[in-house]
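What follows is a set of structures to go through.
Every read-out reported here was derived from the displayed coordinates using simple, explicitly stated rules and does not represent laboratory data. Just so it is clear, the structure is predicted and the values come from calculations on it, not from any experiment. Cβ atoms are built from the backbone, for glycine too; each structure is taken alone.
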Structure P
Amino acid sequence: MTYYDKVAPGYNELHKDEQLAKVRIVLKEINLSRDTILDVGCGTALYSYLFRFYTGIDSSQGMLDQANAKVVFGEAENLPFEDKSFDIVISVTAIHNFKDPKKAIQEMKRVARKKVIITLLKKAKNFEEILNELKDFRQIDQEKDLVLIKG
């Protein structure tokens, strides 16, 4: 059982407001009436109701068990989707937990038709390493995160 499997039952209560604030920035980049969304590292998919065409993927079954959305069990480094399967791929404060962020970024770019939007926790241990992989992304500076947008 992973850390996220253990904290899954209380995750939404602890992180809902913080996650929703980040997603509001993401929403400004999306056409909600048409865009298909893949949320990589979706956790409990607590904000999935904000999107019309939403799919989430996460490697914690415990988190997915809490979701009330279309979700898939899997890893960011090996997304089980065809090239350009989604209009927009998002990853909200999850990339610092991925086993191989560089490979995950490549996969997100591969399955996106229009944009990739990643929020990166500034206090993450691997912040500089991940940011280095996102040099070609536009940056929006937030209090706790950088919002990085490609496309």
Structure Q
Amino acid sequence: MPLSASAQKVRDALAARGFTGEILELARSTRSAAEAAAALGCQVDQIAKSLVFRGTESDRGVLVIASGANRVDEVKLAALVGEPVAKADAAFVRERTGFAIGGVPPVGHAIPPATVIDEDLLKWEVIWAAAGTPHSIFRLSPRELVQMTGGRVGAIA
């Protein structure tokens, strides 16, 4: 079956970066890290959850790709991006990324954000990231995640 429009958008963005991995569209939800891990049969820590913040001074989008088990420490994140941050609302997320909360991928955003990658993801050989919808996901390595996003790796929890 063909991919949904949002998942195809992610597929195209991944292909443009030379990534050839498969996008899976599942019957079960992958909206939360716990749901994704249950659907895939992996550890919650292996889910690369995408959280969007807003720089409170610049109004720029800040994408945090965090290990599914971690909570983002906004003070640590602010130090990494050089300004205070606040959690973005659904309208900001949709406008800046082109995707709804629960399906925000690491690439393919309408307005490219500053990206921070949780250093805890680097301990895994395989991680899973959202692919544009609350039912789509793809497998990759932490190295591939860093390469495809150009994100800054740091301690965010």
helix-only ellipticity at 222 nm (-39500 (n - 2.57) for each DSSP H run of 4 or more, over all residues; to 500) was computed and gave -8000; which structure, P, Q, did it come from?
-> Q
P, Q: which one has mean count of other Cβ atoms within 10 Å over residues 90-97, as calculated, at 23.1?
-> P
Using FRET efficiency 1/(1 + (r/R0)^6) of positions 58 and 114 (r between Cβ atoms, R0 = 25 Å, to 0.05), single out the structure from P, Q with the greatest value.
-> Q
Mean count of other Cβ atoms within 10 Å over residues 98-105 from the coordinates reads 18.5; which among P, Q | P
When relative contact order in percent (Cα under 8 Å, 6 or more apart) is calculated for each of the structures P, Q, which structure yields the highest value?
-> Q
For structures P, Q, calculate FRET efficiency 1/(1 + (r/R0)^6) of positions 2 and 66 (r between Cβ atoms, R0 = 25 Å, to 0.05) and state which one comes out highest.
-> P
